[in-house]
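So, here come the structures, one by one.
What follows is calculated from the coordinates using simple rules that are stated; it is not laboratory data. Everything numeric here is computed off the predicted structure, so don't read it as measured data. Cβ atoms are built from the backbone, for glycine too; each structure is taken alone.
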Structure 1
Amino acid sequence: MWDIPLPPYVTGEDAQFAVRAVVVHAPRRWSGGTVCRNDASPHPCRLHRWGRRVLALRGLRAAEIDLLIERGDPAATVRPPDRPGA
């Protein structure tokens, strides 16, 4: 399957959708391996990959994204991107 296209630029709304995607589509260990918690497809599913890519474009590091997933709050807010010189 193909990946979901990224937005041309990442807005705050995109970042909130991405948080929801990575939390709702988090990994779950199952007898057959790791699957998506939401739909039992192989993990990482398309929405989880999209969410990670959007959050990375927003400036979050992998460890910060993992922490969001660990907290499990799909409504968690994401800080605005750092803008040097602003």
Structure 2
Amino acid sequence: MRIDLDRAVQTAEELLAELRELNGAEPDDAPTRVARRQRGEITRQLLYLAHLGDRARVEIMDAYHDYKNQDVRTGGEPASE
């Protein structure tokens, strides 16, 4: 059986690219409309990064469960989880 982690790898690569883009950002602390908009955008980006991390985790777990189901179908003993 081939373990397919292509989707998880793609998601992790997207996450890494977005992390590198946001890393070192210095939001403007001024009470201006532009600064508030910038801080709002950073908040949305951080939430999206957390989402990407969760999505990669779920995709890895999907691959794990596919692997375990295949192992059980082929007569392998289910390992303790």
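Among candidates 1, 2, the computation of helix-only ellipticity at 222 nm (-39500 (n - 2.57) for each DSSP H run of 4 or more, over all residues; to 500) that gave -26000 used structure 2. For which of 1, 2 does mean count of other Cβ atoms within 10 Å over residues 24-31, calculated from the coordinates, equal 9.4? Label of the originating structure: 2. Assign the value 44, calculated as relative contact order in percent (Cα under 8 Å, 6 or more apart), to the correct structure from 1, 2. The structure behind it is 2. Determine which structure produced the value 19.5, 65 for Rg and Dmax of the Cα atoms in Å, calculated from the coordinates; the candidates are 1, 2. Of the options listed, only 2 reproduces it.
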